[in-house]
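Nothing in this text is a laboratory measurement; each read-out follows from the coordinates by a stated rule. Everything quoted here is computed from the prediction, not taken from an experiment. Cβ atoms are built from the backbone, for glycine too; each structure is taken alone.
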Structure 1
Amino acid sequence: MQTLLSTSTNPIWSYFSSICAIPHPSKHEQQLVEWIQNWATEKNIDCVQDEVGNLILTKPASAGYEDKTAVILQAHLDMVPQKNSDSSHDFLVDPITPIVKGDWLHADNTTLGADNGIGMASCLAVLGANDLQHGPLEVLLTTDEETGMTGAFGLKAGALKGKVLINTDSEQESELYVGCAGGVNVNIDLAYEKMEPEVSHAAYEISLTGLKGGHSGCDINLGRGNAIKELAAVLNNLDGVPFNVANFEGGSLRNAIPREAKAVIVCDEQYQNSLELLINTLQVTLAAQFEGVETNLTLTVKKSTLPTSILTHESQTALLESIQGCKNGVFSMDNNFSNVVQTSSNIGVITQSTEGKLCFKIQVLIRSQVEQEKQDEANEIQAHFESHGASVRQDGIYPGWTPNPNSAIYQVMENQYIELFGSKPKTMVIHAGLECGLFSAQYPEWDMISVGPTIKFPHSPDEKLEIATVDKYWDLLTATLKALD
């Protein structure tokens, strides 16, 4: 990162460096909020915080641009906190460490937070610059986008005056985004009954690790393994080893493809050799299944402490069959946009409560550009788990963003892209939940577009930012602000 700070004239990098230095995972953005508030005070930039935690910063038009269109630049404050299992990083305390590797910027075994830190940095860079031409400017920085879109849901009508919004949360340079998927959360409580294990039996921990994970929207079509689904399949394939499940957990966020899962099973110790042979065989099978995709996939078994309880046969059957039978991944493709997923789901998290109400809590996120298809899939998954005795509720429903064929901001940005780079950008819809769909509820008159530099594998420790595209993004953003009438 020091190399970029010392060699690049792009102001985005210094702001992004500051953002990385301040912990800001979802629901813990306050340190970053305070830093931005103090920075705005020093720069004499008006900054207010609304009742849900969003920041709204305003800057007057540059000289001669007072009558131009008022523009809103928008980013979200939070980042997804994901790390590799061997990392000791504490997202509530430790800074993110950006590392330059060739043409890309990575972090040290954690998410980088370029989603959406680099967009946020560009918003601050525009506010802090004295040599840009633009009309009246507002910057909207929303809170808790990654886990609940709390800021977008809570944005009040009349809080902003601009008529054009540029969202900075897209992740592919050369593409202009004009629409996005909506989403719905399906929350499952699968109750279970327990019994005591035989004292002569032994316990074994089976772990599936090393998967790439990634964004459950942008990366859902890459054929990556879902650790929760695959581990359930492993347990269902332990033929010849009579066992009971004691524990099953995996994943950490509903909007991230789970990279790791583990289970503790109990069986007669005489089956240890058979179990180890089966796990080795299934490791080979999984490696072949995901050849060229999951190069670090690791399935292991090791002896564990005998637990005080195990699931009954009926509860175990309900758990494994409900997970393995749940639809997951890509359901349909968008006929209007090449290689864009239309509808998908992701089993993102499973946790187990062992005190009080005994249950497995499972979180599924369904995305779709088509509202009815989104709801149909959610209802089908709900019915599937209910058929296995689960209690299910749906929440967090947010709409997609419908493309506007008459968008003026799209035309301006497309023209600027052609003028700057000599080629036409692609018009795209993203299979992810941009906040634009929610904004349209309170501000239906807004003309919106989403743009950004190239970010690969967000929501996973493999997240990386293509350095050269940040300059192109900055040039396009500032040229567009200047060109708007």
Structure 2
Amino acid sequence: MTAARLTARELLALVTDASTFTELPHPGREPAPDGPLGWPGYDAARARATDRTGESESVVCGTAEIEGTRAVLIAFEFGFLGGSLGRATGDRLESAHRYARAHRLPVVPLVATGGSRMQEGMLALTQLQRVARQSALTREAGLAQVAVVRDPTTGGGWATLGAGADVVLALPGAQVGFAGSRVRPPDADPAAYTAEAQVAAGSADAVVPPGELRGTLGLWLRLLTGRSDAPAPVPGPLGATDPPATGWEAVLRARDPRRPRAGRYLDAYFTRRAEIRGDRCGGADPEGMLCGFGVSARDGRTVAYAAQTGAATRPAGYRTATRLIRLADRLGIPVLTLVDTPGAANDAEAERQGVGPAIAELFGAVAGTRIPVTTLVVGEGGSGGAVALAAPGRTWAAPDSYFSVIAPESAAAILKRPADQVPATADHLRLRPQDLVELGVVRAGDDDTDHSDHSDHSDHTHDTDDADTDRP
């Protein structure tokens, strides 16, 4: 059996701390003979599945510790009727989510399913609505969901428990896609339906080898349960420490290829970190935007980060940053953003991918968040593509950075100034860090005591289950 085809119990043993798994009680309903549709032979098929797997349903639900963090786990048993979802599966999934909310625990679905159970017809398909409802309630309660997708994860199971999670990890080589191998077009490229392809398309965050799964899950659970009201500390500058003499010197410093970039800042700021990848809309921008969560080297708290890398930021990068900020807001985790871009990508493909709406969404996420956002401009701050990532009133600037309404070259061109007037135009724009402090655009020093704008944190503990009874 391949690693991706481990049984539910084998996978639970692989990812949980020894002797910590406790199975949850099975919610019961008396099944009708051969199921709700009276499908001939359904009872016999279930009995054979039980004999083969030792399970009475396609999911095993329980609690356990993973690297010391307690969580609710939902492990699919693909050997039981292809891990399909029926009404009894829905009962167990709902019960698991209710338990998680009652005990304030994150949820870890370990998914391997072919979709809804044909022998139960539309009553099986509507379990997807039920599962989506439970996932939404858990999300509203401020609890994290980290999914592991296995071989295969297709159909509604992928479109709810898998792709709907906050973080999606995948086992290498797993078949992952909405269309299963028996229903997709005969000429479809099978490489598109793999874990690796889903990561490349921004629909999953990482491919994780089985031997690293427990450690990776443990890190993610620690990070995503690290609530904190305090703002992220401001990073110290890693490059120049003296202010630039002129505006043009500020621009040249920021464009210097030897200047520290996002990777160096993140390595210095965090002791451990884990990356989210992709915008969940078919795109990723790993060359332009780095997003994730990490353990602060200064105080050991969890801090979320969205960091531009010095390249033009593409629409998927902005959408990934928006996803990161909204997730951190829901989980009560402070955010650090690093601004460093000459501007948003402005090629025709960027326009077709919706760069304007993507930036608009990021502006809205930063403006509407309830958690504190701390921003450091570490390089180029090019126009709206940069300011969208900056926190109003909580932005600092490194000495080898600049922030400008427009690039000096573009400003000179618009004003019909000759090329030799570009340096003077940079001075006119007042884009140096010390100019920005005088203008009140960025803050001076590292005093970080005033975060009253974000003091009204919602509890996130309310649960609307009372209005969610007697669902199908």
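Tabulated data for the structure shown
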| quantity | calculated |
| --- | --- |
| Structure responsible for 43, 20, 15, with Cα extents along the principal axes in Å, for residues 169-224 alone calculated and labels 1, 2 on offer | 2 |
| Which entry (1, 2) yields the derived value 12 for relative contact order in percent (Cα under 8 Å, 6 or more apart) | 2 |
| Distance in nm of label points 7 Å out along Cα→Cβ at positions 89 and 433 - structure with the largest value, from 1, 2 | 2 |
| For percent of Cα pairs over 23 Å apart, for residues 105-368 alone computed as 61, the structure of 1, 2 it came from | 1 |
| Structure responsible for 6.1, with distance in nm of label points 7 Å out along Cα→Cβ at positions 81 and 257 calculated and labels 1, 2 on offer | 2 |
